[in-house]
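Participant: These notes open a run of structures that come right after.
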Structure P
Amino acid sequence: MFTGLIREMAEVKAFANNTLTLRAKYKAGIGDSIAINGACLTVTALHSDGFSVELSPESQKILALENYKNKVHIEPAMSMGDKFEGHIVQGHVDTLGTVTSIKNSGNSYDVFISVEAKFIPYIVPKGSITIDGVSLTVNEVFKDSFRLTIIPHTMKETLFSTYKSGSHVNIETDMFARYIAHILAHKSSPAASWDEVDKISSLY
């Protein structure tokens, strides 16, 4: 489990076949789970200046591989007792989004991202979403897109500074919204009971 707070921008040393090798300050261990641009991957080799992870063919079909070069976001999995920030992130990328526009509003940036319409029910206004591993708040939701507001610090210190119209990004929708949608889709009654909502809330 992760929180969507980027701990380091690691440098891509090589990406060949199924192996991604990173130069990073973080000292990983063999078998560790690390979210790289939001995708939970397993450490398979250690190096003096970093580590390698393996991306299965399935992962490579799902992920925005164009962003696995130069610099990548990394976040190690949470440990028991860690301070909880951001929101609950599983490291399971649901889909790719496409940046349609970025507008500088002076003290922030409005980023518009399009997705397949079938994912819109899992994207909630003022709810949480993960973009390439970054925990963010959704400001507006449209028929097949949504708007985020990015502060200058986040824009400068993450891959958001490299995005432009047409860029693809990994998206993990909010786990709570997915659970609610799943329950509603498999009920004969159109609404969840408060007991069911309480049970889902207890997962947090």
Structure Q
Amino acid sequence: MRSPATTRAILKTLRAQYPDADTELNYATPFELLVATILSAQSTDAGVNRVTPSLFKRYPDAASLAKAKAADLEPLIHATGFFRSKARSLMGMAQALVERHGGKVPKSMEALVELPGVGRKTANVVLGHALGVPGLPVDRHVLRVSNRLGVAASDDPVAVEQRLTKVLPPEDWTKTSDTLILHGRRICKPNPVCEMCSVRDECEFYRKR
């Protein structure tokens, strides 16, 4: 695995390739991003963005979503897949927000992961993008790209998160995750387009390939 200094240099170069990297989920409030991120499991961000306008119009906050009925909610999110389990998560999450946090999205990892349907990845997305708290979400793209580059060496999202947050300053965490996600979607795909990669000369996967 690369040294901390080499890791920082590689990721800095990669971030320069995506100067506008950000989440591709559309949201206006922390609550909306929390909902959208839960819906994004096993779905695309574009697919989630197609359903959230009507969803947020009907359920604009935790108080309204906490009172939702599955029969009303499920048709609104059907297109994102796994709509029954997602509906249960959304209603449970909203009810927990109302009961434990006054309807507000909490600003700590510990409180977020206690909400139904919320794991570390979802919590880090909301913390880093909507709440101003450093977070480094690790999804399948972050896992694939970081392992190929040799800046991490694990298929465990928590281990990769710990490795990257240990060597990067907190202000770079969210941007680095966004960069790795975009790179994994656009270039470092399962069948990568290596000639378009700004760090291919530093990439262990490219050298072996």
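Participant: Computing mean count of other Cβ atoms within 10 Å over residues 68-75 gives 13.9 for which of P, Q?
Facilitator: Q
Participant: For structures P, Q, which has the highest computed value of distance in nm of label points 7 Å out along Cα→Cβ at positions 108 and 172?
Facilitator: Evaluating distance in nm of label points 7 Å out along Cα→Cβ at positions 108 and 172 on every structure, the highest lands on Q.
Participant: Let me ask another. In terms of mean count of other Cβ atoms within 10 Å over residues 124-131, which of structures P, Q is highest?
Facilitator: Ranking P, Q on mean count of other Cβ atoms within 10 Å over residues 124-131, first place is Q.
Participant: Work out the source of 1.7 here, i.e. which of P, Q gives that when distance in nm of label points 7 Å out along Cα→Cβ at positions 28 and 60 is computed.
Facilitator: The structure behind it is P.
Participant: Sticking with this structure for a sec: By the measure distance in nm of label points 7 Å out along Cα→Cβ at positions 148 and 180, tell me the structure among P, Q with the highest figure.
Facilitator: Comparing P, Q, the top value of distance in nm of label points 7 Å out along Cα→Cβ at positions 148 and 180 belongs to P.
Participant: Which of P, Q yields -18000 for helix-only ellipticity at 222 nm (-39500 (n - 2.57) for each DSSP H run of 4 or more, over all residues; to 500), as computed?
Facilitator: Corresponding structure: Q.
Participant: Give the label, chosen from P, Q, of the structure having the highest value of distance in nm of label points 7 Å out along Cα→Cβ at positions 12 and 36.
Facilitator: Q
Since every read-out is calculated from the coordinates, none of them should be taken as a lab result. Computed from a prediction, not measured in an experiment: that's the story for all the values here. Cβ atoms are built from the backbone, for glycine too; each structure is taken alone.
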